[in-house]
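Rule-based calculations on the coordinates, nothing more; no lab input. Bear in mind that the values here come from a model prediction, so they are computed numbers and not experimental data. Cβ atoms are built from the backbone, for glycine too; each structure is taken alone.
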Structure 1
Amino acid sequence: MDKLNLQDLSSDKAKIKYSCANQAIAISQNRPEDLYDDFDFFTGLLGSDNNILKWTAIKVIGNLSKVDDKKKVDRILPSLIALLFNKSMITAANTVGALSEIAINRPEYTEEIINALLKVERANYYNKGKISPECRNVAIGHVIKSFKKLGREVYCRKDVQAFLKRQTQNTRSKVKELSEKLLLK
């Protein structure tokens, strides 16, 4: 297969740019070793003003943690965790997914990641310039799914159980349902 031309992410043509972004995500999932040499390139996109590129970088970095033999995640983990508390719920949701991948692939960071994820219930996300409790609820739903993905050892912890119990009172029915199901396991 031809190497992905990452310069296409800078294309003025949306179709080319976003096709490349989707390809990068797919490659990072299926063959992360093929993109690992470009880890620093994706790290640079974390500060992009283009949200699609930022979200692509977040997902790719999470997937690249599978092959991170040079421990590049170590130096950017604080920046990733900070993105949990970005004003954008979509940025936070993508970050939750990436952090759960990192916790699976780099267990030495599980504690730090779980502690950060538990704080999402106090985060403020914005919709149309106003704080949106509903956006926070959506982000909490992503956190609950990540706890499930991380397994019983995580979702049976006292602090996670307390979080899940609080979410059984969540106004978003899907979040309430996810919490109740995980508490029954």
Structure 2
Amino acid sequence: MNTTLYERIKNCSAHRKPREENRDFIFENPEYLHALIVLALDNLDKNSHRACWILELVADDKLEWLQPHLDLFCDHMKNLKDESAIRPVAKICQLLVTAHYNKGNSLIELSEKHLKKITEVCFDWIISETKVAAKAYSMRTLYILGRYSDWIHPELKIIINKDYQQHSPAYKVVAREILKKIG
């Protein structure tokens, strides 16, 4: 990995300004995007979560840049363990699925393999001990996926109803939103 990029990531804080500066660095140097994604998905690197923060901001503005890296992203996101890495990756999954199904907007084309892996990891995150933000992104992603795959909404509904009482008020707000949409 490029030393300059790694140092920038290593020194990035959770504050918005440094994350935006690093996002802008990637925009100015798109040749580093692959290295950023590799680091973001490297569960063994202690700075992986910082790379995920930056990748989330890149995806917010230039989601189409992820298209050539979708195999890498979808194959390795399931390995993440750090909560600070899972939340931004869960948001990226929601962005990808939303863009994929957005009629008239072909920013992202997900293969059946990509859709399957995103579905699996989102279900894993909502049934695991991840924090509410990752669960919320995952539930919303699964809701979208369930509009195109018959089996997802019934499974999602079972999980939400089963776990509803033991979760935080923030979880319950999203759960009610999704259950209302599912019907």
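Could you tell me which structure in 1, 2 was used to calculate helix-only ellipticity at 222 nm (-39500 (n - 2.57) for each DSSP H run of 4 or more, over all residues; to 500) as -22000?
Here the read-out was taken from 2.
Match the computed value 20.4 of mean count of other Cβ atoms within 10 Å over residues 115-122 to one of the structures 1, 2, and report its label.
Source structure for this number: 2.
Taking mean count of other Cβ atoms within 10 Å over residues 83-90 for each of 1, 2, which is largest?
2
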